[in-house]
Structure 1
Amino acid sequence: MKIPDYDKALYYTLWGHWDDLLVLMVRTEDDLLSKKIQLFLNAYHHSLDERKIMQNHDNLLYYLDHAMKQEPVVLMEV
């Protein structure tokens, strides 16, 4: 998982670029990010419950905030 995926997801989510967010969902290697995007887009397009949409939107943003704070793990130092 690359940090730019998180940056892109945050940008697309905040500015409403749903098509780009969908492409990112498919291409990212982070399964949790992909699932959070999927849940949000599904709620946005198919749910009539505004609370569910906002909850999934907030969950995606919370995940992005958490993931961007994590430092990459160094597997092997040379």
Structure 2
Amino acid sequence: MKFDYSKLNGRIVEIFGTQLNFAMAMGLSERSISLKLNNKVSWKNTEIAKATKLLKIKSSEIPKYFFRVLVHES
């Protein structure tokens, strides 16, 4: 199952300006963030928790940012 991280990516740019700045705040490499946002590597629960704090995402909004299923058109 793949997830749509477009809303998350928009929030990263809104708050941090770049994925690199966000990656540094997360304590991860820019490549790691890119792999996660492109569905190559899964987000760990601890990373989601840290990201939501850094990005000021309410717990009730977590599904909109991290668990929106990517729908492919046939």
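Any read-out appearing in this document is the output of simple, stated calculations on the displayed coordinates, not a laboratory observation. This is a predicted model, so every value here is computed, not measured. Cβ atoms are built from the backbone, for glycine too; each structure is taken alone.
Give the label, chosen from 1, 2, of the structure having the highest value of relative contact order in percent (Cα under 8 Å, 6 or more apart).
2
As an exercise: mean count of other Cβ atoms within 10 Å over residues 33-40, calculated from one structure in 1, 2, equals 19.2. Which structure is it?
Source structure for this number: 1.
For which of 1, 2 does helix-only ellipticity at 222 nm (-39500 (n - 2.57) for each DSSP H run of 4 or more, over all residues; to 500), calculated from the coordinates, equal -24500?
1
Among the shown structures 1, 2, from which was the value 13.0 of Kirkwood radius over Cα pairs in Å calculated?
1
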